[in-house]
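Asker: Listed next: structures, encoded as structure tokens.
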Structure 1
Amino acid sequence: MNPVDVTRGDGPVILGLPHTGTFLPDDILTRLNPRGQLLADTDWHIHRLYEGLLPGATTVRARFHRYVIDANRGPDDASLYPGQNTTGLVPLTDFDGEPIWTETPGPEEIAGRKTRFHAPYHAALAAEIERVRAKHGVAILYDCHSIRSEIPFLFEGRLPDFNIGTNMGASCDPRIEAAACDVVKATGRSWVVNGRFKGGWTTRHYGQPARGVHAIQMELAQSTHLATEAPPFDYDEGKAGALRESLRGILGRLAALAPVLAAE
């Protein structure tokens, strides 16, 4: 099984999709407990939500589930949010802090998962970034995510609909952050920049504006596009339709900025 799907486009924007995959090898699936086998922490239907929104966009999508290994964590497993509850490179609990394994993966197994899944995803993503940057002078990586709107273990209260992360402005040109903010502001929905989610390892690692690589993460509350944030996590066409127009606007604005950034 190829752990990553790449669809090459000829435009300057790359969509990263690290958490929409649901594949688990049998030897891993059978060691998840019943709670783990719900796969509740999937970024449900995000690939469907973004499909076709920006002609020419490249997509890099992990096919494996984040419980196999989290493609948005660094290979060193350093915490993205020191002092706060979070999950690691190979999660031991779900987003509610509950155990998901009948047998916890050990260091040797985790090393094997890095080789089989994590490394190929990032090799593919890095290759597409360099290809796009060579073609356009810049590459804009837009990392696509979603999460349940209420998870007390991770954050208090209800998450805003749009959660934009730019590593406190370090991962992209300020005009990219501003463009995304302008679109979400006009929706009348709730939103925040660099709130609880400031961008994961992908955004922080690849976002190097001085090299012409700009990265921004969008974490959507799942209430914006799911019929229910509990099993079976069905997609809501009505909710998603309205949201897609806003996302189309963001991606279009980012693509339009690329030649401006490349010319400087």
Structure 2
Amino acid sequence: MTDGSAQPEWIEANRAMWDERVPLHAESELYDQNGFRAGRDEIRSFEAAEVGDVTGKRLVHLQCHMGQDTLSWARRGAAKVVGLDFSKPAIDVARGLAADIGLADRAEFVVSDVYDAAAALPDADYDIVYTGIGALYWLPDIRRWAETAASLVAPGGFLYLAEFHPFLNVFKWEAPTEAREDYFRPDPLVTDEPGSYVDLQAETIDNLSFARLHTLGDIVSAICAAGLRLEFLHEHEVTVFQQFPDLVRGEDGYFRYPAGRPRLPLMYSLKASRPA
């Protein structure tokens, strides 16, 4: 789904919204940066299993926010990691974290819109292009994103995406068992509300944001059309935070529907490769 005409407005509004929320996120319990500095790993267990050993690999993380996932891959042995995000305050935090944990020599962070990644990044391609966890929702043009991501995959490398399942967009927080929204939504989702997912009651000023509810079919088709070979598409019954009030947190740290309730796809992950 393409809406290139809306892109400049999207980028500037969304950037202002994210810039303002960076200090709030950096101080939040959810991101727990003190715990991260002490060694906490941000990579989800299914991601680690699906991506595999990253020792000696070059990895780029698109839309990296404050870089904690990016740096976790460096801690897992990646030879070089590069994080890219359009928010300078977020990148400033990421650079500070890299210095704090002694990884500034193997981690580089770049301020750029994701659509301009090919021109902004220090290398032309990478063994692993990693992204997701709430990233695609903010992009107006999924085909252009897929073309950009695919262009960064080195021969023999792959794109790995882990995201919230778009099927969940049909539900609302207050009615998570009844479909209320159109899954096939052609128009942008425009919101103008204060707060953040780390603190719904936070008082914020830059609240206008634009999003696009891409379908799973649109996302997968765009990746394949960009020239990558789909290796797998996995749907998961777990998610990483309480997206709906009736989800319960298990001993493994994931949220899921309670026993006795029908299981629904809460996240998905995919791997798409470029032949060597």
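Asker: So mean count of other Cβ atoms within 10 Å over residues 11-18, computed for just one structure, reads 18.2; which one of 1, 2 is that?
Answerer: 2
Asker: Ok, one more. Out of 1, 2, choose the structure whose coordinates give mean count of other Cβ atoms within 10 Å over residues 91-98 equal to 20.5 when calculated.
Answerer: Values: 1: 16.2; 2: 20.5.
Going through each structure in turn, the value belongs to 2.
Asker: Given a computed value of 18.6 for Kirkwood radius over Cα pairs in Å, which structure among 1, 2 does it belong to?
Answerer: This value belongs to structure 1.
Asker: Here is a follow-up. Given a computed value of 0.45 for FRET efficiency 1/(1 + (r/R0)^6) of positions 27 and 155 (r between Cβ atoms, R0 = 41 Å, to 0.05), which structure among 1, 2 does it belong to?
Answerer: 2
Asker: For which of 1, 2 does distance in nm of label points 7 Å out along Cα→Cβ at positions 163 and 251, calculated from the coordinates, equal 3.4?
Answerer: Answer by label: 2.
Asker: Then there's this: 1, 2: which one has relative contact order in percent (Cα under 8 Å, 6 or more apart), as calculated, at 23? It would help to have the intermediate numbers written out before the result.
Answerer: Values: 1: 23; 2: 19.
Answer by label: 1.
Asker: State the single structure among 1, 2 that was used to calculate FRET efficiency 1/(1 + (r/R0)^6) of positions 19 and 59 (r between Cβ atoms, R0 = 25 Å, to 0.05), giving 0.50.
Answerer: The read-out was computed on structure 2.
Bear in mind that the values in this text are calculations on the coordinates, not laboratory data. Computed from a predicted structure; not experimentally measured. Cβ atoms are built from the backbone, for glycine too; each structure is taken alone.
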